[in-house]
Structure P
Amino acid sequence: MESLKKILGIVWIILALLAAYFCIAKFGLPKILSGHQEDVVFGIIILFILTPIISCGLAFFGFYALTGEYHKEKM
C-alpha cells in the first residue's frame, strides 16, 4: 500500500504540472489577450486565483504522499 501511495504521489505532482500548463497556456493567457472585457476578467481570475490554488494543492498533496506523511505509524 505504501508503494501505491508513492506512485500516486508522483501522479499528483504530474497532474499539478499539467493543470498549471493548461490553466496558463490554454485558459488564462488566450482570454487575457482576446481584448473583450468579460474574457479579460475571466482570464485574470483563472491566471491569478485558480491556477495557484489548483496546482499548489495538487503538488502539496503529491509531495506529502511521496514523502510518506500519510503513513499510519506517523499518526
Structure Q
Amino acid sequence: MAGIVLRVRMVSGDNLDVSFEDPSLDSQEEVVDRVVATLAEDCGVLRCRHGGRLLVLYARGVAAVEVAPRGAVL
C-alpha cells in the first residue's frame, strides 16, 4: 500500500496537510497520479486523513496541491 502526504491549498486560501493512501497502488508516483486524476474531475472526492480524523476532500474546494519529497508536517 502506497501513501503520500499532501499540502492542500483551499479556494478560501487556507492550507491543510492531509495523508492519502490507496491499498491498490504500489508506488508514490501512482498515488500522485490518482490524486491528480481525481481532483481534475468536477465531482472528484478523496477520502484523506488529517491527524487521526477522516476527512473528505472535494475537488471543487481545492485550488492547489503540493507534494514534497519530505511531505508536509502533520
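Have a look at P, Q and say which one yields 48 for relative contact order in percent (Cα under 8 Å, 6 or more apart), as calculated.
Comparing all candidates, it corresponds to P.
Suppose Rg and Dmax of the Cα atoms in Å works out to 16.2, 54; of P, Q, which structure was it derived from?
P
Among P, Q, considering only distance in nm of label points 7 Å out along Cα→Cβ at positions 4 and 20, which has the greatest calculated value?
Largest one: structure P.
Which structure, out of P, Q, was helix-only ellipticity at 222 nm (-39500 (n - 2.57) for each DSSP H run of 4 or more, over all residues; to 500) calculated from, if the result is -21500?
Numbers: P: -21500; Q: -5500.
Derived from the structure labelled P.
Check the numbers for mean count of other Cβ atoms within 10 Å over residues 12-19 across P, Q and tell me which is largest.
P
Where a number appears in this text, it was derived from the coordinates with a stated rule and is not lab data. Note that the coordinates shown come from a computational prediction; the quantities given were computed from them, not determined experimentally. Cβ atoms are built from the backbone, for glycine too; each structure is taken alone.
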